[in-house]
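Take a look at these structures.
Nothing in this text is a laboratory measurement; each read-out follows from the coordinates by a stated rule. Given the structure is predicted, the values throughout are model-derived calculations rather than measurements. Cβ atoms are built from the backbone, for glycine too; each structure is taken alone.
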Structure P
Amino acid sequence: MADDLMYDEDTAFTLADDATTISALVRRTPDERLRAVRIGDWTAKEVIGHVADTAEVFAERVRRCVSEDRPTLPTFDQDAAHAERHNNDADPMVLAKRLQAAHASIVAILQRPGARDRIGVHVERGLVTAGWIGAYQARHSHDHVTELQPHFLPR
């Protein structure tokens with residue numbers, strides 16, 4: 001397997017909590033501020049869109065691992081997705097709802113008996129379990145949410 005990421009109850013809570021945090025952040029932050037704050041090369045809004053994009057990709061990967069026998073999982077080109085999506089122009093609540101739906105899907109699918117151990121074949125990483133994919137998205141999402149939070153502290 002690719003590395004030792006494990007999906008467990010804490011991972012499920014991380015997925016749910018991060019989606020809730022992004023939802024709260026976009027509800028209390030004006031769109032112009034989300035576009036003005038820069039985190040690296042992207043605006044905060046683009047980071048939120050990126051997390052939503054990847055959540056949907058990883059939710060689909062989890063779904064495929066559980067419903068298909070050893071599906072081939074392609075690489076995810078985040079730069080192409082970023083250029084294609086134009087997340088900086090998207091409604092921030094739509095981005096938050098996409099993230100929430102994708103994370104909820106990952107959690108729901110991985111609660112099924114045996115789902116976490118279902119295998120997919122990633123073209124670069126090799127064999128990965130559906131649980132590993134869920135844990136990877138949880139870590140990825142949490143890293144970005146942790147980046148965003150200091151810029152948007154509640155008043």
Structure Q
Amino acid sequence: MNQPLERLRSLGYELPTAPAAMAAYVPCRLVPLGDDRGLLFIAGQVPVRDGRFLTGRVPDQVSLEEAREAARLCALNILAQIEAAVGLEAVIEVAQVNGWVLSADGFGEQPRVIDACSTLLAEVLGEAGRHTRTALGTNALPRGVTCEINATVVVRTPGGGS
């Protein structure tokens with residue numbers, strides 16, 4: 001029984017399939033720490049729903065709430081990467097989340113956008129989902145997506161970390 005997946009479903013979400021890399025990189029990398037733990041580095045995840053990218057600059061092309069939904073989709077993709085790599089039950093703690101928001105000049109609410117990702121991670125993973133965070137605005141993101149979010153997660157490693 002996987003409690004994080006049950007919590008995710010109770011919030012009305014289903015875990016998507018972990019997205020493949022969009023270029024010449026890996027979507028996540030597990031670095032063993034020499035004991036039964038490792039660092040899982042998750043590449044920037046973008047908001048995708050039903051195979052379509054959520055795009056647009058905040059707030060002139062998409063609303064703050066639409067941008068927050070995009071950040072939730074990024075969180076779901078982060079969770080999917082963790083599940084595919086080691087399983088959500090292996091999470092010890094989410095160490096850090098970094099988020100970029102496609103922002104119009106003068107928009108300064110990036111923390112409110114990325115907070116939707118932070119909130120979902122904490123709701124699904126409990127205390128282990130609380131993390132340090134950066135939320136930045138930018139004038140361009142790949143394919144015009146509304147936001148991109150990466151994460152570093154401390155996990156129990158399969159096979160004792162060797």
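Things to note:
- Origin of the value -9500, where helix-only ellipticity at 222 nm (-39500 (n - 2.57) for each DSSP H run of 4 or more, over all residues; to 500) was derived from one of P, Q: Q
- Which of P, Q yields 35 [relative contact order in percent (Cα under 8 Å, 6 or more apart), calculated]: Q
- With distance in nm of label points 7 Å out along Cα→Cβ at positions 89 and 121 computed over the structures P, Q, the top value is the one for P, the highest of the group.
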